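Engineer: Before anything else, here is the set of structures, which you'll find just below.
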Structure P
């Protein structure tokens, strides 16, 4: 579905200039989740720009002008001030009408820079809330950062109802300022690209390249290989499962990060087992999912896990944790199984249920794809966002009346 272009060149409240939208993320590869959205908005007549904390990982054939800005994920006060200054310089050069900051770190720095440069419309998009799994002083700082970003934003979008509920319950943002686009997620899912019928033969080929028998049971994990993703619990669960199920294999797709390393014991378990396949960053996710019988997501926190949604589109169920975000992506007992976080025994039990009953896995996978087809079509989200853009532009002060103060 593609809507006819709207006249975005002259919008009420914006005088004499095309509507420009600047998207900012902490790392460049996150921009890939916005590809469908920005293509849709470009068709509507908006002029779009992008910036991110690093150019490494910038999606291939990225369609927007791109500006790199050093923006570490961790809290680095001096470097963060420099990033705000550089973001402000980009905004003064681009003159965006709408500034949309994604992810916690970029969201905060972008909202500060947008406020300093008097951007007419400021949007903070919450893809996750790190403070949920943090403790002590780090949690206090993360809560403060989220509260400031929400305060400076004209509107806050959440990728899941769980995120919206947390913002409201913890008084991080006024409830009337927070919205979920469509039914949630970063941008829905392209069910033509993630179509199990189109990739049925790819699964066997993918297994063969890894030396996995076609009759084996394959559990998959895809994501950053960090402590917060529950890799420690997965390693402990695997030690039990591998002895119980001789035909079970585990395929792990993703990269490690020095900022949040997994326990040494967990790394040794995974690296030294011939039935654990560490394949690094995977660029052919549909082929990867087609090789799996189910995926495992033992995460401590999520905004809305795209991996669970992509797998669901491929008819693959998920064994996830009962944490915010996962509870939006997985319907327990219908499209997957939810287990307690930080619990390797519960995780092993959830995985064992699918290994012992392949029919249950197939039924949950079929239900998962049906749900994606019904509730997570991209155009629903894009049209909802377009309506918000129009609403914000109608109420935005005149650009000429908002001279930058930086």
Structure Q
């Protein structure tokens, strides 16, 4: 990692966070107008879409945006690419949209002589009624409906946050109120000094941040489509398992050689190689290990600290084994949020056991999840996500 990039955003190549601070203050200014805007949009459901279509037509005429039938797939995220490929397979009239010379993860579908535009995943043709990108707003809404969430509060004041954290009790988590990919998130905070440092890290990203209780367990992602179809997988930090004769370096190389694992910054892949970087070396050193250590048979060690796909984490498909109560919970959440697409991050010890019988918590909800995780897991049964989503979309467009 180059020193010119933020270490708390890596592997995203980000030099500063000015835009996130600016967005925070802009959001604060327009909050007053949001309710009236939502009322207007509900009364005029098609006005927004009409405006967007007109703008796209103008930009297309001016050659500011272009439509690509055969895009450079290395410039598209696999989250989008699986749907583009499935659409082509079905003979659908679909094109990627380029703004000047950049791919912008937007697509145009012409179906039965009508034009539709969507962002990354075709189910977004049908907009959400609730904006749940704000983590704290979403948790508060879910809690009001009896959904288990981790206890926490949003802050902009460091002293108030410190007092709250001390009252709530360790261990804690601190994260920006709006962010993704674990940017500037600190987990397992166990002291006042660690809490203070974590707050400063979160504030670099955005003035508002969340202090919440850390929940022990495994990390899962549930994705709900059309309020009734549920995909579930477990995310496991980058790891290797010993065989009794290979060095750690050799085990990493073997895992990285899998055909489905791309390099750290590769877009058109779901799984990524495990990077041998300073974090990995430090984690080994902290446990008295190094790259030349021969790991004993069946011993599993973790190499990276965050559950980030591009850090080489594993994805374990577990939709079939998940307890029916858990599936019902995720469908309930989608209906509370009034959305046709939601990715739900949650923690529990055992996905095969009802959430009612163990400590569990919804961590956050994502409006544009990396749904390709369910189609390309590292372990478990792959699920035909692209087929199922397109079936649902085309059925609604009849």
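Engineer: Which structure, out of P, Q, was helix-only ellipticity at 222 nm (-39500 (n - 2.57) for each DSSP H run of 4 or more, over all residues; to 500) calculated from, if the result is -12500?
Structural biologist: Here the read-out was taken from P.
Engineer: Using distance in nm of label points 7 Å out along Cα→Cβ at positions 158 and 318 for the comparison, can you identify which of P, Q gives the largest number?
Structural biologist: Q
Engineer: Upon calculation of volume of the Cα convex hull per residue in Å³ from the atomic coordinates, which of the structures P, Q produces 165?
Structural biologist: Computed on structure Q.
Engineer: Can you say which of P, Q returns 20.2, 55 when Rg and Dmax of the Cα atoms in Å, for residues 142-269 alone is computed?
Structural biologist: It traces back to P.
No value in this document is a laboratory result; all are computed from the given coordinates. Please read these numbers as outputs of a predicted model, since none were measured by experiment. Cβ atoms are built from the backbone, for glycine too; each structure is taken alone.
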